Structure I
Amino acid sequence: MHSMIGNVLAQEMNSIGISLSNNEINSFETYAAELIKWNKKVNLTAITKDSEIAIKHFFDSLSLAPYIQPSDRLLDIGSGAGLPIIPLKIIRPEIPMVSVDAVAKKINFQRHIIRTLSLQQIEAIHARIESLHKTHCHSFSLITSRAFTRLDRFVSLAAPLLSDGGMLIAMKGELAEDEITASDEDLSASGFAVTSIRRYTLPLGMGGRVLTFIKKA
């Protein structure tokens with residue numbers, strides 16, 4: 001028997017054509033239980049209701065899954081409690097992934113989840129993103145961030161880490177349009193452009209989201 005989180009997530013993923021295995025559902029349930037437990041002592045997330053964890057954290061993170069190519073190396077900037085990287089890793093275990101966050105307690109939680117779920121080819125780095133510019137220059141074909149910072153700042157931080165032909169994907173709330181417009185000039189000044197925008201609505205009336213795809217112009 002799965003918990004409410006597992007059932008809601010599996011059902012809603014199914015409705016968009018992604019079926020989760022029993023093992024994957026179990027992993028999400030363990031992740032959620034640990035998130036709730038740790039959150040009582042360490043502030044990781046403001047979202048603590050089961051249905052909201054299932055949709056606003058897990059379903060939302062998995063909205064990136066269709067855009068990951070088999071050859072990708074993924075970096076998640078400012079990944080906090082491991083979102084979207086850990087949900088993506090659960091269903092795409094073969095993709096090498098790195099997360100970076102400047103807050104130690106959040107990276108400690110991610111490392112705990114990585115060990116607990118025996119996830120492979122994933123590294124959680126406690127650092128400011130700028131410090132990766134020396135060690136991981138042009139290392140990643142796909143770089144994402146979820147509600148991390150302004151679009152132009154995300155691009156300037158991520159650009160040195162992006163491999164040739166790579167893609168940046170910023171995960172934003174539904175009010176992202178103004179920000180995208182405001183960032184246009186700064187992006188083109190840095191040699192990047194928004195190539196497409198995908199809007200989607202979270203299930204159970206939990207709001208709209210925008211994926212912003214950015215490439216070197």
Structure II
Amino acid sequence: MKISHPEKIDFQSIRNIIFDWGGVITNINYHATVNAFVELGLKDFNSYFTQEQQNSLFRSFEVGELSNEELRNEIRKAIGKPVTDKQIDEAWCAMLLDTPSKNIDLIRKVSEKFRIFLLSNTNDIHVPYYNKLLKEALNIDYPALFEKSYYSHQVGKRKPNADVFEYVLDDSNLKPGETLFIDDTEMHIDTAASLGINALYLKPGLDIHIVFRYAGISI
């Protein structure tokens with residue numbers, strides 16, 4: 001069921017929460033990565049990657065079909081001049097901003113009442129980079145916050161395709177009607193809802209702290 005506002009969530013029937021990562025827990029600025037690649041010489045990076053869609057290069061990377069080095073080499077070809085691995089990785093990770101400590105505190109409280117999971121379209125450059133960053137900045141073992149994390153590049157499936165949601169439900173033995181999925185991309189919400197999952201679009205102006213007040217959880 002697609003949910004238009006958190007007050008419509010029946011938290012009494014919810015047992016499981018699946019969180020998206022970027023834009024829900026961690027702040028994201030896609031334009032920072034666009035600008036970083038433009039500075040490296042990839043002038044039309046918007047044709048490769050946006051929040052809503054990616055071209056075949058980045059889709060392949062997000063489902064683990066391309067290695068880090070293969071992606072970097074393709075980017076070098078597109079730029080047409082020598083750039084280092086470090087320059088590419090820094091540009092690619094520029095979109096990953098801060099994770100407010102209050103969000104971490106909230107996740108921990110939510111985990112006391114619900115089984116919680118992470119489902120993210122991501123890749124083998126972003127995940128280790130950000131896990132290391134959080135460990136150093138906040139002394140947080142990010143994956144340990146969740147019962148299980150499902151990363152697209154590890155499971156070989158990505159949102160908005162139905163098979164990634166079906167995989168998560170089956171792998172963790174979750175009933176769709178007892179599960180709430182929260183994401184900031186509407187097409188992902190539409191797919192989850194079509195499978196009977198309670199799905200909330202975290203539209204601009206709405207954040208997870210507002211959502212969980214309706215479950216009696218606040219910090």
Where is Rg/Rh (Cα atoms, Kirkwood Rh) largest, in which of I, II? II
Taking mean count of other Cβ atoms within 10 Å over residues 141-148 as the quantity of interest, name the structure among I, II where it is greatest. I
Comparing relative contact order in percent (Cα under 8 Å, 6 or more apart) across I, II, which structure shows the greatest value? II
For mean count of other Cβ atoms within 10 Å over residues 37-44 computed as 13.6, the structure of I, II it came from: I
Value 20.4, calculated as mean count of other Cβ atoms within 10 Å over residues 5-12, assigned to which of I, II: I
Taking mean count of other Cβ atoms within 10 Å over residues 13-20 for each of I, II, which is largest? II
I, II: which one has volume of the Cα convex hull per residue in Å³, for residues 109-204 alone, as calculated, at 139? I
With semi-axes √(5λ) of the Cα gyration tensor in Å, for residues 69-116 alone derived from the coordinates and found to be 19, 12, 7, which of I, II does the value describe? I
Calculated from one of I, II, distance in nm of label points 7 Å out along Cα→Cβ at positions 101 and 133 reads 1.8, and the structure in question is II
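Rule-based calculations on the coordinates, nothing more; no lab input. These figures come from a predicted structure and were not determined experimentally. Cβ atoms are built from the backbone, for glycine too; each structure is taken alone.
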